[in-house]
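Scrolling down, you'll hit the structures one after another.
We did not get these values from a lab; they are worked out from the coordinates using the rules stated. What you see is a predicted model, and the numbers here were worked out from it, not measured in a lab. Cβ atoms are built from the backbone, for glycine too; each structure is taken alone.
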Structure 1
């Protein structure tokens, strides 16, 4: 039997390749471990249907939880399931981007299919996109939301069918109920799709009659549908926050706290404060990201922009450039390190349109481009493939493995590093890991004061009097901090209440004859107030009030990810590397005092190795290592 005609068509073949090729590459380079920063948190909230940090990302949490239920039938690893979820989202977005480019080019011929598929795959194999496309994070889902929005708008312009409006509205709603800031920046640009269409405009009018646009019924169908869907996601979060959950970030269960959460919560300070010299430090990094992403396709991008201007598609060209500049300018001034590159994903997505237009025009005009363009794509994949390998980027596996080897039974830990704390809570609540220990963020309450009583009910009864008084005073002085990150101990009463809790914890540990432990930053903080003394013992990368003789292998740094090329472009890793530096500095002094020269020598060698790594990271990401407060 002959294959159906549609399966032999260029559209079907090119569309299939645009999905399967990126997806295959993502699977080949995917790891089975959580990365830095928020990966532990997102793995946890999608596992237990919790509340994530501001703005809550309810669209990702709900769909990720549903995906986890289905994928759990085939895999017992939630981490792998969620990494595959990201890969599916971006690969699907690639297919929609291919279709969007065809609509823009107003052609379904072989050359248009080739240009659209090559452009979509080039976007998906760009360095930044590839990095997030198989990670446990919200950004793969966010790319998917943008692809739905853009495809729906172009489809409506081309066919004037309401289905296009509903697809676009679903994309906008998912984006606004996910990483909403970058989607909010794009909302004004959606208006250009409701201008009167002109022949050859590729779905975008050359004029922009705002008054007439605002009277378009289709615009309000689109906006109304998006609002209802978005409100549904945030409404679910509002209701869910009122339930008992072992982990929730913030507590958006009343209008004021919901508004605080949607407005960015404790992260608002990153955009509000002015940091001297920050723009100059961040400029090379983000210019480098843009260069890395376009790389071999810059000539086609420039050619496509010129074509837009010459062919009466000025609004489309302006949309691409202005949206990029808005997000780029925002990123230059924001005081943020973790995941900062991911904010550029949606501008990069939009920049694919002029690449496709320029490539299409070049392929039509010059036959040799038909061979060069695929060769450029192969070169890009070959260049980035080894740099995207996550098999050895075993961050959570190695950190939790070291924690397991370093912490004696029943110990209490106070840890300042967000990556370690969030990953532990995922593995404890999601996979029943080391439930015998008590691990606290060094602000005691972590992301919500209710977590400690929920996760450690028996321990809470021991410290209840002191802990409740601390939370009462903190809630009076800083109401939002008892439900979020941050612990501003700016009055003597607050500081004394905090120290009373920690001292009660330490005395209980002594009574129970279990170790009281800290990471280096928490140790230095507590030592200032006399809670920890100079008599301290190393236990892996933790400092213990009692000698454990555990975790001695830490000084050899058995962490494969320290040698990964991914680390040099991972701002969120800087805190953990600094943590290692401090732990090794303590270790070399500790083992020297014990007279263990072999361990002291190994610790000294590893310390120099970490310092060398920091110099290389600083060269790539200078804004991460600026002096604090400057």
Structure 2
């Protein structure tokens, strides 16, 4: 996965990313000073070029005519004993081979092995016994541990399964796996138990992604970088003690058996659009006629959930939860020209009211409606936010987000809009988070900013990201975006700044380059092109190049592959005859257009822009000539701060009083 950086003279005009095999030798322009690098174009990897040749990818950013993708159907039966945090489960999986390749083995993730004593990891984690594999069968044949042939091998968080017979194209494979583990305590990344609240995530053996570019993606889960998951259908049966509420991915299919009549009636009221309805209140917790749930056989209830075309299934549970519900209007998602709605659920303990959780239903409805309008309609029948273990902090799962720890009004809305925005990236647009965290976290941070700025009028969340990035960029600690998540230096802000704040800042700059309308159109097109598919970074770059009608290779190189910084300065403003000559210097290494605001003595503001091309050719200075110099009172570079200039003290010239 090392990035191949091939130097070449930047070619102007619109076009796709350069092909690696056609890369010329590095020949920097003669005019370029040695200290000023040229942002050579981004070259696609050999694997991506092969995918283009096979017709599964294109250089315009669209999926190719031969694009294919694997699929699976899971049936999972599991039981949780909250007092011991012990989970046992068994799954039957039908795996569909839509690829043109014959598969002789499959790879499966056992993410709970992150907590096994001998598993490698890049973050501190509590240690449990990991996941115990009780049974593995493939194609109806029971398998044993074996290094080759028909069998299986567990290595950390991955399991290799050698198949009894090859799986040809257009065929399917049935797997049967049983397992058990102890849910780790609060303090585990992205999951855990406090005793009264348990967040169960990454809890079942899950097939790894086999894609058209890289084949099996089996990078181990080390606790730092997140996930790359294939799409599947899920039918899940969860057996838990009566009186405990379960919030999960998907729809509850046996509400008649599980929920009391009172609870069902209040849910129906919420579905009718009656505002935020308190479905389960303080006095309703427990099992019985007027309680949250029915009474189960032997004190156990089995909750049955169904989810279609999602990349994962996760769930949280508590005997202390309150439950609020409402509906969000998401727009026309099925093409019938009528507004569609989705059910909004929030679950929280009574004490969480002091952290504004009694407003979480209102917030979640607002978030889903805003993002459905800004991007495209939320596609699933429900969305749930639950208050969970502190170590969850804020974590996304399909149709579900877990938020832990104390919050105030601003912070609760902030984390709800961020985690819910993940329902678009990567839940629908299924990028490889482990290798390219910016494709989901950075886009989500940008979308979070749009939501917060709409909800809290006058609040500039884009500025927060820009300042976070600039603070690190002024040091030697910055690391480029195009790096696998587990290869960032641990214990530094390099990963979070690159993947979240710098990428959000890049999107703000890209919007300024293209204009609001063209940017948003290309952004939505990228998402909808790759909805329920697996885009690479090159699909992202190529989509914007193609739809903008511009070769933005210099922009991708500068802000994704390098840690160059932007520092544009007004070097001088000199009156020459009846003209004012303003000299702009590019004192950083990151080239960008120069946006100027010229203020006249009568208050008028004129806008000028100097192109990026002279910087790309190696120039260090550009000049602009202004008429009527005596009326010029101020000249400022980028007063709206749409570009991340690291030193704004030199961005302004003002006429002395």
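Using the calculated result 48, 31, 21 for semi-axes √(5λ) of the Cα gyration tensor in Å, pick out the matching structure from 1, 2. Comparing all candidates, it corresponds to 2.
Matching task: 4.8 is the computed value of distance in nm of label points 7 Å out along Cα→Cβ at positions 100 and 532. Pick the structure from 1, 2. Provide the component values of the computation, followed by the final result.
Working: 1: 4.8; 2: 2.4.
Structure of origin is 1.
Using Kirkwood radius over Cα pairs in Å, for residues 44-219 alone for the comparison, can you identify which of 1, 2 gives the largest number? Display every interim value, and only then the final one.
Numbers: 1: 17.3; 2: 17.8.
Comparing 1, 2, the top value of Kirkwood radius over Cα pairs in Å, for residues 44-219 alone belongs to 2.
Given -5500 as the derived value for helix-only ellipticity at 222 nm (-39500 (n - 2.57) for each DSSP H run of 4 or more, over all residues; to 500), which of the supplied structures 1, 2 does it correspond to? That value comes from structure 2.
Give the label, chosen from 1, 2, of the structure having the highest value of distance in nm of label points 7 Å out along Cα→Cβ at positions 76 and 332. Numbers along the way, then the final one.
Numbers: 1: 5.3; 2: 3.7.
Once distance in nm of label points 7 Å out along Cα→Cβ at positions 76 and 332 is tallied for 1, 2, the winner is 1.
If mean count of other Cβ atoms within 10 Å over residues 428-435 comes out at 23.2 when worked out from the coordinates, which of 1, 2 was used? Checking each candidate, the match is 2.
Each of 1, 2 could give mean count of other Cβ atoms within 10 Å over residues 324-331, but the derived value 21.1 comes from 2.
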